[in-house]
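In the part that follows, the structures are each spelled out as C-alpha cells.
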Structure 1
Amino acid sequence: MATNRATQEHGQTPISRRAVFTFSGSHFLNDLVTTGMVPALVVLYKQAFSLNYTQSTLIVLMSYLTSSASQPLFGIFADRKPRVWLLTAGVFCSIMGLALTGLAPSLPWLLLFISISGLGSGAFHPEASRGTHLASGSKKGLAQAIFQVGGNSGQAFGPLMVPLVLSRTGIHGLLWLIPVGLLSLPLTGQILPWMRKKLSDSQKTSKQVRTESNNISGALLLSLVIIFRSWCQIGVVVFLPFYLHNLTIEQSETLSFVFVGAGALGTFLGGLWSDKIGMKRLLVFSMLVATPFALLFPHVHGVFSVIDLLLFGFSVLSSFSVSVVYMQRMLPQNIGLASGLSIGFNVGAGGIGSVFMGSISDAFGVAAVFTILSLLPLLGSVMALFLPNDQAKTV
C-alpha cells in the first residue's frame, strides 16, 4: 500500500497485475485456437476435404475476415456502450467454433464453424484490450506487452497441437477443445465485476478531462505497416509446411513454433524497449532488422534454418504490442476502435494475403511466395519512417 501511495504521489498509477494476467491468459486461449491452430490445421483440412491451395487458404481467409471485419465494429459499439460480457462470450465461441470443425461433413460446414470461431475472437479482442488499457495504470507499454505475449504464446503453441495430438487423431480430435471452452467461462467471468467498476470510474473521469483529438492519417499509415507485418507472419506460418515439403508435419510445425515463439519473446521485450527508444523507432528498426533474415531463409538449411527463423520471428514480431499502444495514441477518443483496428482488422488482413499467396502458389509454386515474404518487412520499415512522432503524453 505504501508503494502504491508513493507511486500515485509522483503522478503514476500502479498496474493491476491480476487483471492484466487474466486478460493475458484468456488471450492465450483465444489465439491458441484461432490464429495459432487454424493456419496450422490447413494441412489436415486439405487432406481431409481434398482441397487445392486456394481452397485451403480460404479457410484462413474466413477465420481472419470474420474476426478482423468484426473487431472494429465491436470496438465502435464498445466505445459507445461497453459490453464486458463479450470478453467471456468471445473466448467461449472462438474455442467452441473450432471444436465443432471436428464434426464438419463438408467444406461449407467447415467454413461456417470457422466463421463462428472468428466472430468469437472478434468480440473478445476489443474488450480484452480495453480492459488491459484500464488495468495498465501508468505502465501502458508493459501491460500491453504482457497481454500480447499471451496471444503470441497461444499462436506459438497452436501449431504444436497438430503434431502432438491431431496428427494421430485427425480433425475429430478437435472435439477435445470442448472442455477447454467450458473452462474458459470461470477464467474470464471472475474479472467482469472489476471491469464494470473500472469502466464506470473511467467514464466519470473522461467527462472531467478533455481528451486529445484523433490522428486519422497517422492511424491509416500505421494500419498499412501492420498489414505488411501481418502478411509476412501468416505467410510464413501457412506456407512453411508446403515449402519444406521434405519434412514431416511434426518437423514443420516445430519450425512454426520456433518462429512464433521467438516472436512472443520479441513482443515482450519490444514493449519494454519502446519505453526507452520510442514506438516509432522500434517499429522502423525491428522490421528493418527482420529483412536480412527473411531474405536469407530460402537459402539456408538444417540448424541454420532454425536459427534464422528464430531471429526472423523475434525481430519482425517485436513491434506487436507497440503497434497496439501506438494505435491507441493515434485514436485516443476511440480506444475500442483502436484495439479493433490494430489487433483485428489489420492483423486479419493476413487472411486476405494468404489467399493471394495461395493463388500465387498454384500458379508459380510455393517458392515464389517466400520471395514476396522477404520484401514485406522492408516495405513496412520504410512506411514506418513517415509515422507521426510518438513523444506525446501517454494516453
Structure 2
Amino acid sequence: MVQAADVRFVGKVEHEGSEAVAFRLEGEIDDTDSASVKAALTKAGIVNDGEVWPNIVVELDSAGGSYQAGLDLALLFRRLGLATVVRSGDHCFSACALAFLGGTEHATDPTPAAEDGPIPDQLPDRSIERDAALGFHAPYLDLRDSSYTADNVSDAYTAAVLGISRFIAIADHLYVSSAELPKLLKPTRDDLYMADNVDAVRFLGIDYTDYTLQIRDLKGFTPSMVLNACVNRYFHLRGRSSLSGYGAAAAVREEFVEGSKLLENGEEKQVFGVRRIKYGERSTSVAFTPIAKTDDGRSFVWCLFGPIGPDATTLYKPAGTVDELFAELKNGQGQWWEFSSSETTMKIGRPDPFEAMMRVLDMVPPETKLADVGGTVMQYQANEPTISQP
C-alpha cells in the first residue's frame, strides 16, 4: 500500500525577500495529494476571496511517487499561483520534481483558474536552497515479481507512455523548453538528472537561493568570467542549456579572427576587447566578444559585458566587425544607456526582471556544481588579470 503524502500548514516564512505563508508536503506522492493541498489551504483559512491574496509557497520533501499525480500537482500549483521550494537538507525526486516545476508567481487575480480552462501563464517561482537535492527521471515500470502478468505490464507501460506524453504536452506551460526534455526524461530510476549545477538551475528557471557571494563582493572580472557569462546567459535566458554553446562560441571566435586577417583590418586583436563608453558624467569599461552567428549566418552575435562593476549585465548585438558594432556611439560620444537600449540590442528570453539579473554563478562553466561556484571564481581571479574598473 502506498501512503499518501502529508500536507500541513507551516505558517509565515520569508520567500524571495517578501513575507509568505508556507505549507509542507512530505512523503509519497499519489492521486489524493491535489485534494490534500486544497484541503490544507481551506483548513488554514487561506482563502482567496479578499482583495489581497498572499504569497503562498509549498515546501517539498519527497522521494517521488505517481508520475501523473506529480503532473497534477504541478498544474494545481500553477492554477492556484503557489510557489515551490526545496529546503536545505530536503530532497525532491521523480514525481516530486515534476510537481516542483509547477511553482508559480502568486496570482494577481485571486480567482483560481478553472481546472478545465486554459493553463495560466504567469512566470515561474521555484527555488532550491543550498544542500537541497532535486532530481528528475522518466517514469518506470514498478511491478512486484508476482504482478508480471501480461495485462499488468501492458497497463504499467501505457501509464508510463501517457505520463511522458502529458509532460511533453504541458512543458511549455511549466516554462521548460521542449528541446531540453530529453535531459529530464532520459535518466532511469537509479540514475537521476540532478539539478545541482549551474546549467540545470539556469535553463530550468530555478532560483538557487544561496546569495553568500554576490557580484558586488567580487574584486574584479576576468576574461574567463566574462566569456562564461556571455555564453551561459545567451542560452539560459531562453531556457536552453549552454553546454553546446561553448564549442560554437569557440568556432565563431576563430572565424572572426580568420576573417579579420583576410580583411586586413587589424580587428583580430579585438576578438576579446574592452572599450570605454560614456556612463553619465563619467565613463565605464565594457568588454565585448563574438559568441554566435545570427540566424541568417551573415553577422556575428556580439556579447557586451558591462558596465564593469556591481551593475554588470550582458546584452547582445549583431554586427560583422567591431567598427560596425560600435557605430551607434558616433565616435565615442554616445551614452551607454542609449547604446544598450537601442533597437539593435537583441531581445532574448522572457520578460522576467529577476531571472534576467546576472549572478556570480553565471560566470563559471555550466557544469560547475553549485557548491563550487565560489571556489571557481577565486581560481579565475588568482590566475587571470582582471578587467579594469571605471
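Read the figures in this text as sums done on the coordinates, not as results from a lab. In this text, all values refer to a predicted model and were calculated from it rather than measured experimentally. Cβ atoms are built from the backbone, for glycine too; each structure is taken alone.
The maximum of distance in nm of label points 7 Å out along Cα→Cβ at positions 88 and 184 over structures 1, 2, that is, the highest value, falls on 2.
For which of 1, 2 does semi-axes √(5λ) of the Cα gyration tensor in Å, for residues 96-279 alone, calculated from the coordinates, equal 34, 23, 16?
Value 34, 23, 16 for semi-axes √(5λ) of the Cα gyration tensor in Å, for residues 96-279 alone corresponds to 1 out of 1, 2.
Given 61, 43, 36 as the derived value for Cα extents along the principal axes in Å, which of the supplied structures 1, 2 does it correspond to? Structure of origin is 1. For helix-only ellipticity at 222 nm (-39500 (n - 2.57) for each DSSP H run of 4 or more, over all residues; to 500), the calculated result is -9000, so let me know which of 1, 2 that is. Source structure: 2.
Given a computed value of 1.7 for distance in nm of label points 7 Å out along Cα→Cβ at positions 56 and 376, which structure among 1, 2 does it belong to?
1
Looking at relative contact order in percent (Cα under 8 Å, 6 or more apart) for structures 1, 2, the greatest value goes to 1. Quick check for you: by mean count of other Cβ atoms within 10 Å over residues 128-135, which of 1, 2 is greatest? Looking at the calculated values, the largest one is 1. Name the one structure among 1, 2 that P(r) over Cα pairs in 5 Å bins from 0, in percent, for residues 248-303 alone of 4, 19, 22, 22, 15, 10, 6, 2 was derived from. It must be structure 2, since only it matches.
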